[in-house]
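K.L.:
Have a look at these structures, which come just after this line.
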Structure P
Amino acid sequence: MATCMMDSECRDAVMCINPCGSNQTCVFICLSSYADAKFDAFMKCAVTDNQCVVLTPPDHPVQCRKPTSVFTSFTLADIQGPWYIVKGKNPIYDCFDCQISTYTSGSLPYRGSVREQYDARTVNGSVRRLEVTETVIQRNPMNGGVLNFNSTQDGLDHQEEFRVLDYSQNHGYIFMYYCGGTGAWMYEGAILYSRTPQLTPEAMQQVTSSAAAHGYSFGDFCSPRTSDCISK
């Protein structure tokens, strides 16, 4: 804590978060604006390792509503390489501009990683290019469309389950639902990945029909900016 308080960015992050309470949007904006390595170390010590600080549960708790119909014939090889998020369901987590997720295979079967980059708007209106790396595990190859993601973000351990609802190699898209969280903080959403910054009208027509079959309308989704984005 002393190290954090002596660091201006870490101190600003703590002061920004304190009034947020259970408001996930407020907390996430603060983290995007100020979090640094010293803040991550403080949160890991105070929350993850020693439970000195308990996260306030959100006002409206999230319960995972996992779709039962999953695209089973899916392998980690299908998802290798970079993807743009062109549609997002959760306004807090899925709507950043220039979201590029790059998947790579691991040294062990059915295990890999993903580097997620995105532009986050800070409390002062500027833009920060942020990055998160997660481990990706396919626990049951016979049900390949269920993927488990694990990471440490801002000192907090996150576990998420992604479910592939539709995949087209020819049209270059993956439509996925996810749910996960850290401790009392749970969240869920859905994203549409594209191999290119924009899907063709034919591809959008196909995935729109597929999404509707799962109960989703892209009219309820955001459309993050994907032009002039750089993967660093």
Structure Q
Amino acid sequence: MKLKQALAGIAALASISAAHAQSANTFYVTTGWFRFMPQDSSDSLKIDSAGGAPVNMAVPNTGADVGSSDTLGVSLGYFVTDSFAVEAELGIPPKFDLSGGGSFSGYGKVGEARLWSPALLFKYYFNKPEAKFRPYLGVGVTYAWFTDAHITNGAFENQVLGGPTSTSTDRSWAPVFNAGFNYMFTKHWFAGFSLSYIPINVIAKFDTTVNNQLGTRRVSEAKIHLNPLVTYLKVGYMF
């Protein structure tokens, strides 16, 4: 009888502990797989200047396409209340392939770059803290920039841009709209899935030394509307 009472007491204590696993003042960490799926479009390539003189001329029926990419990610979060949490997400910068669009589509892949986009999210969780299944809605902000941007297609570099070209991109803030759920397996361990939408534009700059014209410099740009959908399949631990 005493053994049964002791076991019942332990079970009750475990139940109370589990009930607080997703409640106020709880920290958690996750790791998993991000998939970036740009819903991209682009403006026409625009020649800004040639030989130092302004041009500001768009090249009709041109554009660029950005491929999908995957990467390993992590997040750190904190339940401010039983329903409201703040979370920082980041990952290993994924590499994106850039392909020609419109009349440039015949060149296939023309370049690549790595994206950095750490995000800060504010999430509202539904259901009670002790529930195993907790869906949420979130909103936040990201600061995005590219590194290692370069042209990989020699034919495109010479025939379209006109010669050896260096590439750079701008940096920008963008909102993040997020929805997902967590499912608790034990007092501490859980798994989850989220989907985010990030409306963001990127301007790629091309600085070219024109072939066969010593000292002639051409500057051009392309505005790309990335607007990616980002999925995050994760496992996590609550402290």
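Read the figures in this text as sums done on the coordinates, not as results from a lab. All values reported here derive from a predicted model rather than from experimental measurement. Cβ atoms are built from the backbone, for glycine too; each structure is taken alone.
K.L.:
When helix-only ellipticity at 222 nm (-39500 (n - 2.57) for each DSSP H run of 4 or more, over all residues; to 500) is calculated, the result is -2500; to which of the structures P, Q does this value belong?
P.N.:
Numbers: P: -5500; Q: -2500.
The read-out was computed on structure Q.
K.L.:
With distance in nm of label points 7 Å out along Cα→Cβ at positions 52 and 132 derived from the coordinates and found to be 2.5, which of P, Q does the value describe? Before the final figure, lay out the partial values.
P.N.:
Working: P: 2.5; Q: 7.3.
Going through each structure in turn, the value belongs to P.
K.L.:
Going by Kirkwood radius over Cα pairs in Å, which of structures P, Q comes out largest?
P.N.:
Q
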